[in-house]
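Each structure below is given as structure tokens.
Throughout, read-outs are computed from the coordinates displayed, never taken from laboratory work. Being a predicted model, the structure only gives us computed values, none of them experimental. Cβ atoms are built from the backbone, for glycine too; each structure is taken alone.
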Structure 1
């Protein structure tokens, strides 16, 4: 089965490919369909943004399309950065700039509980089939640690006390918010009635 992913983010493509290895042929919808422009994320939730992207691409192909909208929610910051995680420090901001802004905002705050959220919308021929949500609980470190991962991984501490950037990609792909959402999607394909 072929699945087009509505993202230009190479890190996400690699993670999704690794997680679905042997179960689906994963391709970037942008590469496969020759789309140049980004898809505007104008929704007010992860679910709305994932759906907007999946619908946009699914109208151009007969293949299944998945779109992921994901981010970090920090309890002490009223769940910010949330849907603005990738551009928290401004449009086209780097991962380092986003991490730095978050650490500055949390300076002196004891409650550092946070969670990663991933919402995946599955679409085909201009229709959303199902939406899947995965979460990974953790907390924000005092400083970045580790060289693996991307985004907020160097400051996101998981249950074992390591940051998501200190564990191997294989371990991350077993426990991550994205892995959990994709597992639900996989179960839906196996046990559900896929259109």
Structure 2
């Protein structure tokens, strides 16, 4: 770390830095544990969404031949997000999805196309939610790693360094004070001896 200056000003600054890190450490630890818990929740939600998506696709397997004939009439117009805070980390969750469906003639397409539109909307919504949850998981994991690094930096590097620095500066200042007092005693004894 940085070079230590052996004076009272440096001692005050190091004491201030040490107390700041000791006060921040519990907050960082609680943030780290909250992020870990949130990561577990998000992973469980992703598994649930993956299961739902796979189940929906499995239900559609018998109708796979029909999807080749499905017209290109549905598009995602807009995905609306809502901001949510997770342990002071801002993430965006899907609030709603706006689809743009072209006007179709009932007589032009088979009747299953209208059910297909709803099924396709459901599949697209599941897929978008799955992608969004994976993005949220990435953000939360990144924030958790950074918080863990900061906790480790404070616990294992900076706080021990500051404590050691304080101890060394105090010893140095005590030694300086003792040397000053002893030299004053020597001078006083010499002056007394010279007067006699």
One of 1, 2 was used to compute distance in nm of label points 7 Å out along Cα→Cβ at positions 60 and 156, and the result was 4.7. Which label is that? 2
Ranking 1, 2 by distance in nm of label points 7 Å out along Cα→Cβ at positions 28 and 180, the structure that comes out highest: 2
Cα extents along the principal axes in Å, for residues 4-115 alone from the coordinates reads 51, 30, 22; which among 1, 2: 1
For semi-axes √(5λ) of the Cα gyration tensor in Å, for residues 68-147 alone computed as 37, 12, 8, the structure of 1, 2 it came from: 2
Out of 1, 2, which one gives -9000 for helix-only ellipticity at 222 nm (-39500 (n - 2.57) for each DSSP H run of 4 or more, over all residues; to 500) as computed from the coordinates? 1
Structure (1, 2) behind the derived value 2.9 of distance in nm of label points 7 Å out along Cα→Cβ at positions 36 and 52: 2
To which of 1, 2 does the computed value 74, 14, 10 (semi-axes √(5λ) of the Cα gyration tensor in Å) belong? 2
If you rank structures 1, 2 by relative contact order in percent (Cα under 8 Å, 6 or more apart), the highest one is 2
Here distance in nm of label points 7 Å out along Cα→Cβ at positions 100 and 124 has been calculated and equals 1.0, so which of 1, 2 was it run on? 2
